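The next part holds the structures, each set out as structure tokens.
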Structure I
Amino acid sequence: MKTINKRTIIRTAAAVLLMTAVVGCLYFDGINQPEEADANTVIEYDAQLRIQTGTEGTGRLVFAILAPVDWDLASNATLTLSTKNLTAKNQLYLDKGQTPPHTEEITGEVLELMPETEKTPATVDNNGLVSGLPEQDKPWAEALELCTEVGIGGNEGLENVPELKWVVWRSKTIFTITDDPNSNDTDKPEINIYATVHIKLKTGMTPSTFYMGYAYTYDQWGFVTGNARHAVEFKKLTVNPKAMPPIIKPSTFRYGDIFAVQFIPFMTGLEDTQDVYLCGKVLYNGGQIAEVTERSDKNRMEYISTQQVFERYIYPKEFFGLPADAVIEELHVYFTNADGSIVVQDGDQGFLIEQSAE
């Protein structure tokens, strides 16, 4: 996979009905991406888009995100598009006895991945022919890499930045943008077009700090240096380590069974620890509590080097010293080193182990 460098940017895919010039100025009004997120965690947030129409035209919205390669956004991310004021200029058509191109707003349209075979426009007529730039007539991903106005933002020069990649989507809807020659859109924000792209993605396993990138344009224009027909923004993100939840084998079990608890120490404080202990507590018989907090041979876990996991088989009633007729209601576990100075758990209670069969 290609590593993004100083001149790297990915272009979004293009294609479909091209008419005269396209929209005017494009802006991000805000992207409420969190500043921090846990590794291997799903996050959701919105990007707010504002379009000040300047010329008439037709095209699909193209939206791109810069993220680590190992996040595999092409498979793990979902983007949906909703609009506001798309119909604000319909009266211009009605005054001419014409049918408006958009009679209702777009709500929750799922954006599709840009086909890798699509290429950006070879030329752009922006008050004069623009051609011959390295980002033109290229696959969209490659074009983003070449457009000097996009790049990788503040990631240049940062230490330990993961390998980054732009991933590109486009709308299914072909938008027709209409300009009112008798009005100045900049002075009349009520007739601008607004859109929200809702982003749902899953962070990768590796902790890091870098700048997420966001860019959008229309497929009639593409990301062209000096074109001013695209918007770009970078937002810093810190991905914090997060322990993977324990694995229970077999996956179908009851609290009254014997089962294995497996712990993967990767990216936790116990990653380089030789001795790991299984601790926890149970609620039983109407809320009574029993705990295992000591560290002894009774709860020392076995390291399985071929799988790089720690494992301990338990029979919960025996493990927690419960009477034979006890009814376990909840079971929580956590993991610690030999002296208890390092603890890996989920919240204050530890990892909840839920039986999968009654």
Structure II
Amino acid sequence: MKNILVCTPYFNSVGGTELEAVYTAVFLFDSNKFKKVTIFTPIGFNKELFNQVIGSRDITFFTYPKILSNPLILYLDRFFLKLKLNYSFSEYLYWKYKSLFFSSLYILSYPRSKYFFSILKGFARRKKSTTKITMYHFEAIKKSDKLFYKMLNSIIVFNKKQSEFWREKNKLDNICVNDIIIPNEKNLLKINVLKFNENKILKFGFLGRIAKEKNIESMIKLIAYLYHKENLITSLYIQGTGEENYIESLNELAKKLNVTDFVTFKNKVISPLNTHFFYEKIDVFLVTSLHEGGPITALEAAAAGRMILGYDVGAMYDRFNSFPLIVNESFEDLCMSAVKFIKLKSEEKNNIVLDINKYYKKKLSNYYKGNELLKILKL
């Protein structure tokens, strides 16, 4: 049996990258392909946030030892950086030793991240190494950074468009496509697929970090458009925590657009294994982010048998382009798709969400994606 190390740039809050790190580790542990699964993060971790997901599994965590922050060692690192070394020399030596305990390496990263360069240098080339790019990104990586990406056995991206970009612009041929394993699939699949009726007032929803890149303004403006321009009453339920100033600005926007009565904020983090309670409360999940990797939440909505409306960001097109209305190019398109969906007969609505749920089980499930990941890892 082999030991695998899962590396993540940060692990101290409930975000997409953190969830992907912990649930990938859980999947690998449950696959029985490894004797031991370990998670590393360079900055420190908050294991308590993920105890419920990990359960009784023997998944351990570690970060850099304090000795690497010793002033003398930091001075030596700065000296080697002046010699144009593109990684920390002390971290490299640390990984020369630490890598003896692992047979393979799975890295979660993003294109501007360099934390894993010293890890790769320290690991023996005969050991398998894979990285998963957690951000939807179309910017060529630096020539000096490309040397490290060439050291990897595989680079996983979210969708075909990213795969083509990495091959053509970054001139890398070790590219694979694989989506995200979600934390709460078992409970989400137990939810009854929505049954619409003619008198149902639709409740739109968003679950996640309330931040500017999530573009929650578009969600509020959508509710306002439906109410003022189309005379359609809907509601919006937003759950998550975020910047107080931003949340305040969203409340001000709802007030300005005269839809305060239709917009509800639930300023509370929900456990990764309790997300099904959120999806039970909504009918349509919104994805209006300015940029995304996935998002995980759109997969959760599909597993829960909910309608999804959003923009062409992250992996949304690859996942859902075969369905009507879901993927939109602009706010105007999003509004038109929402109107069309609301005005569909109940039977037509029911058929769409049922087809989305069936497609999730066939092509987007953890079982399907997990098997694809094991193939990439050559297990």
Structure III
Amino acid sequence: MAYPHPALIEIAAGRTAGAVADADSAALVESALQHRMAGLAFAAAEVGALEIDAEARHRLASVKLAAAAHNTKVEHAAQSVIAALRNNGWDAALFKGVATARRWYPEPGTRPTADVDLLLAPTSRNRIDEILAHLAPGHGLRGKAQHLFDAGRIQSIDFIWDDVWIDLHNDPIKVGVELPDLDRLWPRMETIDLSGFPALALDTESTLLQSAIHLQKDRFSRLHGFADIARIAAAGVDWDWVQRFAAGVGLRIHFNEALRVVAEVLSIPLPYDRAATSRLWKAIWPERSTLRGDVGLTRKVRTHYWIPMTMPGRRLDALKWWSRIVVPPADLVEYLHPDTSGPYPLRVLQYRSRLARARHRRNQEQRRAGEL
């Protein structure tokens, strides 16, 4: 199964999907699982926007219930870790999964989540070593992480909290190179309610930009990312602001090309800038590779490395970032793969091979956790 079932396209766009033949219902379910649309498909069936047989409804319902339970677990971890940060004078804002599910989806389980993504407040970004010492005292990069962040070697760091992965970021868009004006995002933060717990979250416009860039980092592989953008856009967006900000950070083409892809696939009106286009961008993210599910996620896995290379005036920065990837610091090699051995060049080669496998394995595990 690769390209999503046509009924799922309608659901992602917010339209009525209609009746699906009994013989085709099993295929719809499998497609929904691969594209992380099971909960949303069941919600559509509940309100009569999708008609499927009883067995398919049961399968979708069970997936949605499991996703809702996992979302609750992730939300509790989000509340707990944010409270721990605040109790020590630090702060962070939610973005991606938890915040998106809460704000733009009808009920728990309609959008699965895997982990907690947190953007550190500007006043907390130079306290990463202290934060790790308090929240993850056994972390392998404790005492070393701040240096890696400051040197541009990493833009996020993760640890386990309440049996959930927590990803701390200094940049929510995270394309490898440093982006200007990110501190402008913090005063725009909005407060969302997590079962009575007030949490800061990235505002609508910044979320739309982050979602659009993340969609192409994932090579437009899964339909649920398209559904995110459709729902955020439908809720109301200050398009002038987000276009200006995207252009200011060098992502005008990437933002508008992503909006174009979503608009064309879902047949929805999005006010993207038709002049913000690029043949090179279309060659790197061709239409034939869109919405291929697992195939899209396992092929061309380094496509996102081209984002900074295709940003205006950032090619030298992109090359520097690439060099840091090819030649990682010894501390990072030791942390990610302490089982490597031998001289540093040999350890780097082992690291590169094992890191690729580990990242793929973790991505698959996180997605499965959100889909169960």
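From I, II, III, which structure was distance in nm of label points 7 Å out along Cα→Cβ at positions 50 and 282 = 2.4 calculated on?
The value was obtained from structure II.
Could you tell me which structure in I, II, III was used to calculate helix-only ellipticity at 222 nm (-39500 (n - 2.57) for each DSSP H run of 4 or more, over all residues; to 500) as -11500?
Computing helix-only ellipticity at 222 nm (-39500 (n - 2.57) for each DSSP H run of 4 or more, over all residues; to 500) on every structure in I, II, III gives -11500 only for II.
For which of the structures I, II, III does the calculation of distance in nm of label points 7 Å out along Cα→Cβ at positions 66 and 346 return 3.4?
The read-out was computed on structure I.
Which structure, out of I, II, III, was relative contact order in percent (Cα under 8 Å, 6 or more apart) calculated from, if the result is 14? List each step's numbers first, then the result.
Values: I: 22; II: 14; III: 19.
Going label by label, the one that fits is II.
Consider the structures I, II, III: one of them gives 28, 60, 12, 0 for P(r) over Cα pairs in 20 Å bins from 0, in percent as calculated from the coordinates. Say which.
III
State the single structure among I, II, III that was used to calculate P(r) over Cα pairs in 5 Å bins from 0, in percent, for residues 194-337 alone, giving 2, 9, 17, 19, 18, 15, 11, 6, 3, 1. The partial results should precede the final answer.
Numbers: I: 2, 8, 14, 14, 12, 9, 8, 6, 6, 6, 5, 4, 3, 2, 0, 0; II: 2, 10, 21, 24, 23, 15, 6, 1; III: 2, 9, 17, 19, 18, 15, 11, 6, 3, 1.
Computing P(r) over Cα pairs in 5 Å bins from 0, in percent, for residues 194-337 alone on every structure in I, II, III gives 2, 9, 17, 19, 18, 15, 11, 6, 3, 1 only for III.
Taking FRET efficiency 1/(1 + (r/R0)^6) of positions 170 and 210 (r between Cβ atoms, R0 = 30 Å, to 0.05) for each of I, II, III, which is largest?
III
For which of the structures I, II, III does the calculation of distance in nm of label points 7 Å out along Cα→Cβ at positions 34 and 258 return 5.7?
Structure II accounts for this read-out.
The numbers here are math on the coordinates, done by the rules we state, and not lab data. All values derive from a computational prediction rather than experimental measurement. Cβ atoms are built from the backbone, for glycine too; each structure is taken alone.
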